[in-house]
1. State the single structure among 1, 2 that was used to calculate FRET efficiency 1/(1 + (r/R0)^6) of positions 117 and 133 (r between Cβ atoms, R0 = 30 Å, to 0.05), giving 0.90.
2. Taking 1.12 as the value of Cα Rg over 2.2 N^0.38 Å derived from one of the structures shown (1, 2), identify that structure.
3. Please compute distance in nm of label points 7 Å out along Cα→Cβ at positions 109 and 141 for structures 1, 2 and give me the label with the greatest value.
4. Work out the source of -20000 here, i.e. which of 1, 2 gives that when helix-only ellipticity at 222 nm (-39500 (n - 2.57) for each DSSP H run of 4 or more, over all residues; to 500) is computed.
5. Consider the structures 1, 2: one of them gives 28 for relative contact order in percent (Cα under 8 Å, 6 or more apart) as calculated from the coordinates. Say which.
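Coordinate-derived values only; no laboratory data. Predicted, not measured: the structure shown is a model, and the values here were computed from it. Cβ atoms are built from the backbone, for glycine too; each structure is taken alone.
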Structure 1
């Protein structure tokens, strides 16, 4: 008996333009001013973790560094705060990519949650070293929100990779 959460469809390789398009879209979502709402996920971090897990040879620490700097510039944060956190996040996601892919969506979200929390702790530590105040415990709700959104986001980002269900009976595979 096969698990019900697995798909019988074969995935096409992810196209590089789609990977970077999704990261830029996440960057645009991050630039939307939301004030101090605590549960708004860090979109770039979430999409970066997804692609680091799915495409560890294409997306890695350099991508995390570049997009971290772009987030720092766009949000007016301490320069390098997001870059350092995203580099650590990409390192963890690349290291755990083979393990995480064995699990279903819920278990993947449980693997991603601590990674996102570590990235947020790094950002808070950089802020505290720079002299800022502790943002409060509600700041860490965004990681929980991102973990909840892991399943729908994974489905959405995987859609372009699914092959059509059409079968050719003359082809053995």
Structure 2
């Protein structure tokens, strides 16, 4: 069985900003960085030996839909465990996301946890591993930064766990128009 994760990659200037901020937070506060580039998690890590089923669903899904607007701006947190860049999805992007979940649920071996699926909090993690001891300092530090990026929900990217890291397995792009 192989391990995969399904994400929407955050690219361009937003990715560069995220990477710089993650690097400075991890260096300044001696924390480990995550092994994925800037992204929105759509389906948390899962194991399967039937990935071709999901690939067919993702291929069909992206071929029939256009990219939709999202905005990345400000910061948020989950308890004292995760600090993230906040992602605001447009109504169109939310509808596309929810349709994606409907399609993925049809795959018999896929299981969604309560924090996944249609009611998820859209976010792009900055730091999340063992940060309670420096949470307030990290929170104050990231909030010294301001940014606004207008982007698109324009890809579904499958990563595969290989050699102790996530490697891009396959990227599916939504239509432009």
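1. 1
2. Comparing all candidates, it corresponds to 1.
3. Structure 2 comes out on top.
4. Clearly, the read-out refers to 1.
5. 1
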